[in-house]
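Please treat every number below as a calculation from the coordinates, not as lab data. Computed from a predicted structure; not experimentally measured. Cβ atoms are built from the backbone, for glycine too; each structure is taken alone.
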Structure 1
Amino acid sequence: QTWSPNERKWPKRHKEMLKCAKKYGVEFDTFNPSRGIQGQLPLWHHFGENEDKTQVNNSKACKCLRANHGVKTVQDGLEIMKRLTNAEHKRSPACRCLACSEDRRVRNCENPQACIKAVENRLSSLVPKWDPRQPQRQSPEPSNNASSEAFVAPPPITSLTEGFRVLTRTLNQEPRDPQPPQPRDIPLDQDAPIKLFVGSATRRSNAGKLTAGGGLWRNDNRDGHAVLRLPDEQPQTALNAEAASALVGLRRAPQTQAVELTISKKALHRALTTRLQALEDRGWIGIAEREPLRALAAELKARTAPTFFREGDREIGCEKAAQLARQGCSEQDKVAVSKTSKIVFEVQQSLQLRGAKLSSLTQATAYAGIKELKASVTRKASDNSVKQITIASQLNFNSLPSPAQVWKSIRHKDFTRQVRNLLWKSLHSAHRIGSFWKHIPECEARGICQFCNETEDLEHILLKCKRPGQAQIWALAKDLWLRKHTSWPELSIGGALGCGLAAFTDEKGRALPGTSRFYRILISESIFIIWKIRNESVISKGGEPLPTNMIHNKWVHSINQRLLFDRILTNHAKYGKQNSINKSLVLQTWSATLLDEEDLPDDWIKEPRVLVGTEPKSSHPPSQPSGRRGRGQ
């Protein structure tokens, strides 16, 4: 309801609940509500009131309806209005029909006709969506063609509990447009359905930038063809481009004529049919392609004529649409490309369900929605780290990852939990090193390297420090890597922290998953060992460097442990499909790096004493030769 209660005397817990509900936008909303839901809502201070009309809730007749007639809900008001269909009733204060006479005698109502008029005014002040007197939209008739499927909007809710939604102010959703969807009883065109074919294509430039294009082809050749390119702020995916193409095609087609939409992406077909209810229930939270999909779903709901879906990619129309899509993502055809940013973002608000359904909301979805509700805060240090990783990835692997891909790479499953924590803190510059101590009185010296007399930031520790350990470990890593690959990628702070983005290929451009995985393991473990020996030297030993043999053995032990864990995790029966590793991937990862590999069988997973090619060194000094020393020696 639109009125606000007096919270002064409320219990503290109730105040906190109401405050939380207001903060996260708890509202009641649904698409195409049923008659039962419309009737259960309060007639007074209705949240569906039309803001352009004067609202009357406390007139003399309204007070009589509440006090004498007991009218609380919309259904109670409809019961009062039933007498209007009685032939004996007259629209006059002096009406003597049975119902009006009973109101005067039993309920002490002075003017029953005024009360009836007040109910009419209350219902007329509602937007048509919530007025039970308005015609309802009906689902389209099922298709006779077995190869096509008609679009059917999610069914109306059956209880008030399902109508409460939360996080209704996320995703830049504007206030609702009071105009309702058109009912489906409008006369439809009897012409044959318009056939629309949509396609998509993606292209990666030499700089690594991914561009998605969409194509629309119409069978009647009436202003139906379109070449589309997604705006830069949209995810450049084929699904996004195809959804945008379908949206353009439906908006160009008359709403009163049936449309047969042929699509090539099964994911798009599922999103508009079997998954649409679930996507709307979660409020499109966490869906990368939510903008075009939400707009497309709204357009389908707004149509008065049915829309039919078909899956196909070998018809002439599909080939034409795919050709237009390739033109859309081509840099040579910028002039012919339409600007689709406005088309994607325009959504008919009366057909859009704001927020997520409260009754089916999970804690994970709620947390993700709250994060979207808050404005993202960018940190200068984090942005600089992401830029360094992006530049290094472009130089080493000719790819230009997005910031989201960079952050995802530090959680790669090939990294141990300790390495993930180290990389996450490193990208945020959260370590207490270098400039962290600069503005802390009497602690400035902690930010200076004792060996190099330079600022001890992460780049200095991992790549430049002269303290024993850093150069030695990278030399060991390079030596082991060159056993497997012909070239050693140029090391930089961005390349080291972005090792999760490694993507090696052969001469024909085919991916080498084993080589990429070995690189991720080698670089990440080396980074972690350098970090540990630095901390042990500075914190535990007061700046005294560790012996070179100890550093060598620590690194060899770390790599051998990863090899051992890989061999153990190939046991699918023990660790399950989710936690185990494919045996062939492990063999590809460690091939050409093992000690005496020529003597091992092809499948060495279960062989004892399988170690990497770098052997440990003795941690004890060489012993003195035995025998009696002479005098003076």
Structure 2
Amino acid sequence: MPPCPDPRESLAVNVSQDSDLDRRLARDPIAIVGLSALYPKSRDLREFWANVAAAADCIEDVPATHWDVDEFYDPDPAVPDKTYAKRGGFIPDTPFNPLEFGLPPNTLEVTDVLQLLSLVVARDLLKDAGADQPWYDASRTGVVLGITGANQLTQPLTARLQTPVLKEVVRSCGLSDRDAEEIAAKFRLAYAPWEENSFPGMLGNVVAGRIANRLDLGGINMTVDAACASSLGAVKAAVSELLERRADTMLVGGCDAENTIFMYLCFSKTPALSKSGRIRPFDQDADGTLIGEGIGMLALRRLSDAERDGNQIYAVLRGIGAASDGRFKSIYAPRKEGQVLALERAYHDADCSPASVELFEAHGTGTAVGDATELSSLAAVISAATEERQYAAVGSVKSQIGHTKAAAGAAGMIKLSLALHHKVLPPTINVDQPNSAVDFANGPFYVNSALRPWVRDPKRPKRRAAVSSFGFGGTNFHLVLEEHGDGDDLKVMFPVAQVHLWHAPDTAALTAALDGDAPAQTGPVPEGHARIAFAARGAEEAAALRELALRELRARPDAESWTHPKGVFFRRRAADAAERGKVGALFAGQGSQYVNPGMTAVLAVPPLRAAFDRANRHFENAEPLSRIAFPPPAFDD
């Protein structure tokens, strides 16, 4: 099998039409220094990444707060004014304090929820980026966000204007003018009123403006509407600001909270929604997408500035490619030629080979035609650079959170940034059997259906990933990202259980200690002391087990010892000498070989993954050890 081309070499594909491109990103890459996320079942970045890594399915039934399923749902797609889908991804309840952002509470009714939630995400983004440090200059910080169409508030404000139609219908049913006026008045009460703040409160472009206003940003603020590719369109615009030295920090991303019945009807009548209620990108039985809500943002700086100022750097943006489909049979059907052009331009911009990329975050909406077209485009570009087979993972976060529309590209970019940072290959869910229309066996990639360690390939000195987004109207974007640093000094990825121990002279004193604010204790325990202990991952679990321990102590004040099934252990005093033992570790030796040996430890502990990095270097002309130990997921017995 031919070796992968040196990723430092320029892409050997047909880019003659772009020979005059200024590869500014290759010379002056962009650092991703902050991340923030609010997506289905994810209130913040930590929960978003935990759900991605755990292969969580965040799709659920439409909540009653959104629209009435009994009124608008019908399984028959042909029924007018009904949707045949009733599942999707929904942002969880999120605390919002208007006074924190200087907003009068009486303006909230006429301020779109997207403007409010985006303030929360932008605030968290600046915190994650370390904007409280001396390097941060708000006057040279801008914000560019992907937003599509009108926001939720537009619908009730527009509905109020339909009262003349309603009155005419009422009169046509034989009711009096007085009845019509009374009914119309009650109808208007169901919707937000038109007032001074209604106009700015409903506008999508004011999402960026309100962030700049409330967070006192002096750089550019604007929104980009490229349909479902809006997030990556926003990134492209923001990068230009940085490369032109018009800003030092840019807040970018996408925002979408539009899972109203209006949006369900839009996708139902296309039709694009899944009839089965499952979104399954790349699966043989994929039957459509499911829509989701979300807000994702990233903080960008020039890499040279970020390194100088000691910023945390999740990943580095190396290249951006954009293209249109041109004249084609449909304004919303995917076109391979347009996607290929965007891919070629991205690798030309990055001055690297597509064969150097080992993780592809696809647009991957779960539509059979769309997924097959996208994978065909990827295969065409990658196969022109290498004959290597099944070396690159492909996935789609939409399988977990749904298609978050304007926020979709941001979700994929955040996922890749964290994957590069933690050196893992995230899973894609709901794939029982890969799409037979795609020749995975003889192609360059495989569907990654499980969380796996990303061990460095000796033929590829840098871990690289790429993300695609495509939008109605034939717009295509592809971005190339790269790791920053080897990550050997990272903290353990997953929560590690800690032992929590308390002791006191007697059970009553021990009960009082747990009932108060006494912290867990360390060090030797006097033999005559009562003691209680448990192991917990994180503060939430520790608090629950502490409460359980307290209840058990109160229920059994005279017990000599007890053990609770949830892992709480109590003794009134030290065990007798005959009962005591020593702690031992068992190493079972060679034993039987199996797939993915020690993978959980390699995923969680960076030095163990680094050991595989070093081992792989000794397999430069053969199959790397990591490919043998942690092979791509198999779908056949």
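Here the criterion is Kirkwood radius over Cα pairs in Å, and among 1, 2 the highest value is seen for 1.
For which of 1, 2 does relative contact order in percent (Cα under 8 Å, 6 or more apart), calculated from the coordinates, equal 17? Write out the running numbers ahead of the final one.
Numbers: 1: 11; 2: 17.
This figure was derived from 2.
Work out the source of 184 here, i.e. which of 1, 2 gives that when volume of the Cα convex hull per residue in Å³, for residues 160-535 alone is computed. Checking each candidate, the match is 1.
Ranked on mean count of other Cβ atoms within 10 Å over residues 240-247, which label among 1, 2 comes first with the largest value?
Values: 1: 30.1; 2: 16.9.
Once mean count of other Cβ atoms within 10 Å over residues 240-247 is worked out for each structure, 1 has the highest.
Source structure of the calculated read-out (helix-only ellipticity at 222 nm (-39500 (n - 2.57) for each DSSP H run of 4 or more, over all residues; to 500), -9500) within 1, 2: 2.
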